[in-house]
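So, here's a batch of structures to check.
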Structure P
Amino acid sequence: MAERAFAKRLGVVRLRMNAAPSTNVIDLRSDTVSRPTQEMRRVMAEAVVGDDVLGDDPTVIALQDKFAALLGKEAACFVPTGTMANQAAIRAQTEPGDEIICHEGGHIIHYETGSPAALSGCMVRPLAGDRGIFDVADVEGAMRPDNIHSPHSKLLIIENTHNRGGGSVWPIEQLERVAKRGRELGLRVHMDGARLWNACAATGLAPKDYAKNFDTVSCCFSKGLGCPAGSAVAGDKATISRVHRFVKMFGGKMRQSGVLAAAALYALDNHRARLTQDHANARRLATLLAQCPGLAIDPEQRERGPETNMVFVAVDKATGLTAAQVCERVKAKGVLILPNSPQRIRAVCHLDVSAAQIEEAGNRVREVMTGLLAAAR
């Protein structure tokens with residue numbers, strides 16, 4: 001009896017795992033919530049694997065070679081997460097007591113649990129700049145003097161696209177100018193390119209066009225490309241050798257990683273071109289949300305609209321509502337979005353959300369906001 005009950009429960013779990021995402025719940029919390037397609041699941045199931053810790057998983061090796069070529073670099077390292085990609089790159093290029101220069105809204109500051117300090121012993125020097133973007137003068141002004149009192153300015157990090165900047169894309173000329181100046185100042189330069197694929201889709205530029213002036217570049221496969229997990233770091237051979245070492249030290253080396261690498265290989269070939277659909281959905285969603293009472297497009301996006309797949313809206317303080325309260329009420333209507341600050345909400349379009357669902361999400365949010373404001377009168 002116990003065995004039959006267990007088998008029944010296991011069957012239910014398998015059914016849920018293989019079921020298509022519910023059309024009633026529209027999940028716009030992040031592009032990380034997307035699930036692998038059936039074809040991606042097939043290539044994962046059929047992946048040829050080895051032992052990546054011993055360095056002989058052929059599918060991981062193939063992915064690393066392909067990724068390095070796309071970025072125009074000598075070598076690459078496959079890792080489980082975007083946070084580990086950034087942190088291994090930081091540790092490989094700094095020593096304790098060094099300082100990292102990056103934007104004040106950077107992912108490494110807000111979403112990586114203090115890792116630069118905890119794992120690398122580094123301080124962070126934050127820079128201001130609209131939409132997560134700064135310029136040469138900002139970097140020059142942040143450089144520490146070479147004396148015994150100051151930390152060493154060692155690493156410059158540029159995030160492209162920039163999450164908290166509204167999914168903003170760095171203009172390629174400014175990106176090159178800032179990265180080149182950083183290197184002239186003696187800094188190593190890392191790109192947090194978690195959503196670099198979105199920048200490429202928005203501009204038509206190739207990944208190597210963005211990456212050419214950087215020592216290291218990290219990119220995620222589990223966001224816009226729809227993989228269940230995985231990121232990678234590319235750079236010169238010596239630096240990537242150190243990245244491999246620190247990934248192992250941080251507990252990120254896996255065994256038959258080819259199962260995940262196969263998904264990334266499939267996504268690189270099949271899911272990059274379709275990112276423009278997510279961008280179009282984001283623009284439409286921004287239009288719909290701007291029509292909701294009590295909501296307005298965030299100032300970061302007001303002039304140009306969403307540049308990629310992210311929409312940020314501000315909740316009018318006059319409503320007496322916070323972003324978290326709005327998200328909770330909208331959740332009851334089957335739309336999942338996230339508060340990004342006390343009065344700011346983020347919604348992210350991805351491959352599991354159709355154009356029709358975007359229309360429905362806009363209608364549901366408008367219904368909620370209309371009801372909330374009517375009740376407050």
Structure Q
Amino acid sequence: MIRILHTADLHLDAQFPALGGRSRERQAVFLETFERILTLAIKSEVHLLLIVGDLFDSTSPSTAVIGQVQAGLKRLADRGIVPVLLPGTHDSIVRADSVFRRHRFPGVLLDHSSVEEPVRLAANGEDVYLYGFAYRTLSSEGGLTSMTRRFPEGVHIGLLHGSRQGSPEWDYRKKDLPFTLPLLKDWGLDYVALGHYHQFEVLCEEGRILACYPGSPEGKRFGENGARGCALVTVEGGEVQVERLATNGQILEEKSLELSGCDTEESAVAAICALGRPDLLLRLALGGIVEAPLDLAALKARCEGEFFYLELEDRTRLFDSEFARRIEQEETIRGVFVRRIRQLMDEAPDGERAVVEEAFREVLVRFNAFSGRDL
């Protein structure tokens with residue numbers, strides 16, 4: 001029996017400009033997640049730690065991050081756990097300044113452009129053969145076919161940082177090193193550890209597990225929401241079991257909040273703050289019919305202390321409010337504006353009505369700022 005901890009797409013030393021002064025805190029969270037993965041490897045008594053691409057977010061991470069990774073992997077190697085690293089797309093080995101060209105890391109680095117011969121290891125009294133290659137575009141044309149199992153004995157493990165055709169992520173991610181499920185099956189390997197796509201997915205054929213994407217262990221961007229993890233894989237007698245283990249220290253969420261009935265800024269602030277958690281990065285769409293235009297900047301300023309990061313989006317329907325109907329009757333600039341917008345709304349195709357409504361909200365926020373003046 002061979003136990004493996006399989007992870008990918010850690011993106012250490014990523015930059016987070018949208019977080020402003022909290023960017024460094026977010027980078028520290030990613031490093032804590034890396035350390036958490038090492039601890040899981042030790043506690044789970046695995047024989048191999050597979051890191052299948054994009055360990056780093058770029059080819060040139062900081063010296064401090066490189067040193068922490070080297071020290072962490074050495075800690076595993078000293079305990080008899082073999083780290084296995086495969087370069088990805090963000091930390092590609094192609095560039096001359098690649099971190100994998102300039103620095104050495106404990107364990108096995110699969111850095112050839114194709115699999116000439118699998119790397120042989122001994123683990124738990126068994127022969128383990130590792131198949132994997134660092135993608136180099138034209139020089140890796142035969143890389144996928146080189147992954148085919150060489151001989152029957154032993155445990156044969158593949159590592160591939162690539163794009164599965166038919167995956168839910170296929171339509172919106174770059175198609176780096178595309179492959180198909182039948183191709184994986186044809187290789188005849190006991191298990192293929194995948195990386196590149198950031199959502200957890202186990203790939204099966206006729207009830208047999210062929211491969212797995214563990215997903216990003218810490219959500220990097222909105223869309224990588226909720227619990228994140230890595231895969232604890234057991235290979236025994238040709239059978240594979242996969243268990244997902246939680247890894248993330250923070251959580252990304254995208255939610256909607258109806259503000260209908262919140263007739264003051266205070267009530268809107270209370271409703272937003274009720275969702276707050278110090279480990280939460282939240283993208284919040286505000287909906288419903290409101291009776292006054294929202295000042296998103298003011299709302300965010302009052303609420304963001306309850307979150308690690310807060311992003312607000314105004315989807316409220318101010319146009320249908322009593323407030324809009326009341327000022328529409330005014331013989332003022334804003335009354336003329338509301339009447340004109342109503343005409344545009346009546347004439348606009350369905351796909352453009354949301355744009356007109358957004359413009360309406362933006363202008364009324366500014367009108368509201370001068371509500372004490374005679375317009």
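Bear in mind that the values in this text are calculations on the coordinates, not laboratory data. Keep in mind that this is a model prediction, so the values were computed, not measured. Cβ atoms are built from the backbone, for glycine too; each structure is taken alone.
If helix-only ellipticity at 222 nm (-39500 (n - 2.57) for each DSSP H run of 4 or more, over all residues; to 500) is computed to be -9000, which of P, Q is the source?
Computed on structure Q.
Have a look at P, Q and say which one yields 12 for relative contact order in percent (Cα under 8 Å, 6 or more apart), as calculated.
Derived from Q, not from the others.
If we compute mean count of other Cβ atoms within 10 Å over residues 120-127 for structures P, Q, which one ends up with the highest value?
P
1.04 is what came out when Cα Rg over 2.2 N^0.38 Å was calculated for one structure; which of P, Q is it?
P
For FRET efficiency 1/(1 + (r/R0)^6) of positions 32 and 264 (r between Cβ atoms, R0 = 25 Å, to 0.05), which of the structures P, Q scores highest?
Between P, Q, the highest calculated value is found for P.
For mean count of other Cβ atoms within 10 Å over residues 152-159, which structure out of P, Q has the highest calculated value?
Comparing P, Q by mean count of other Cβ atoms within 10 Å over residues 152-159, the maximum is at P.
Which structure, out of P, Q, was distance in nm of label points 7 Å out along Cα→Cβ at positions 200 and 224 derived from, given a value of 1.5?
Computed on structure Q.
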